[in-house]
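So, here's a batch of structures to check.
Bear in mind that the values in this text are calculations on the coordinates, not laboratory data. Remember, it's a predicted structure, so these values are computed and weren't measured experimentally. Cβ atoms are built from the backbone, for glycine too; each structure is taken alone.
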Structure 1
Amino acid sequence: MRIILADDHNIFREGLWALLESRDKSIEIVGEAADGLEVLALAAKANPDVVILDIYMPGLDGLEVTKQLRERFPGIKIIILSSYPDKMYVKEALKHGAMGFITKDAVFEELIIALKAF
């Protein structure tokens, strides 16, 4: 499974990268992005299966990135990984085409379960 990690916090991306690749050998991180515009450009080049995406990022926020990814690359699955559990964000993310929404206070296993659901 080819994955792009998108979050504006470097240490979070690096930690998630290490956890994912050490947990499952079928996971390949094909890129990382710190802002929404980077995500769109990287998705065009890296051909990911999944984008794990934060909501609040510079450039374009995760909701707008989700919408644009679904329009441009309908085969890419999107999981929102956010520190904001507000139901409004969940509804908007799903409305724009995200396949899942996980809060950052969840246990790592929840993300693995979501990825395996694809």
Structure 2
Amino acid sequence: MYNDRVLEVFANPKNVGEIENASGVGTIGNASCGDIMRVYILVENDVIIDAKFKTFGCAAAIATASVATDMLIGKTIEEALQIKNADVVAYLGGLPPQKIHCSVLAEEAIQAAVADYRSKQK
């Protein structure tokens, strides 16, 4: 079902955890579908210097959250908003069709974390 890269990222995810006093936090998903993803970002001078995640879900949800947070680090806020689910899927070398929604959760969690960060800046 999953390719070797997805299994490797799932088995050894990066950026797992929380950021205390995060600049922005985005939570997407719901318990009824089984996947919940929370992304934390730490921003300095409009650049994301750290990103972490907590995910309740399947291997694809964990792998996509790990890859998405890795992609965030070092990006500006505007660059972060350009990360799309297709970028995450491509990095992983593909996902089964029924698991693409996990990459969409990752994209939406990034957008929610950025929206939270921006709301705190006002």
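Tell me which of 1, 2 gives 0.7 when you compute distance in nm of label points 7 Å out along Cα→Cβ at positions 35 and 59. Of the structures listed, the value fits 1. When distance in nm of label points 7 Å out along Cα→Cβ at positions 11 and 43 is computed across structures 1, 2, the figure 2.9 traces back to 1. Given that Rg/Rh (Cα atoms, Kirkwood Rh), derived from a single structure, equals 0.95, which label among 1, 2 identifies that structure? Only one of 1, 2 returns 0.95 for Rg/Rh (Cα atoms, Kirkwood Rh), namely 2. 22 is what came out when relative contact order in percent (Cα under 8 Å, 6 or more apart) was calculated for one structure; which of 1, 2 is it? Attributed to the structure labelled 1.
Which structure, out of 1, 2, was distance in nm of label points 7 Å out along Cα→Cβ at positions 75 and 91 derived from, given a value of 0.7? This value belongs to structure 2. Here distance in nm of label points 7 Å out along Cα→Cβ at positions 51 and 83 was derived from just one of the structures 1, 2, and that gives 2.2; the source is 1. With distance in nm of label points 7 Å out along Cα→Cβ at positions 67 and 99 coming out at 2.2, pick the structure among 1, 2 it was computed from. Derived from 1, not from the others.
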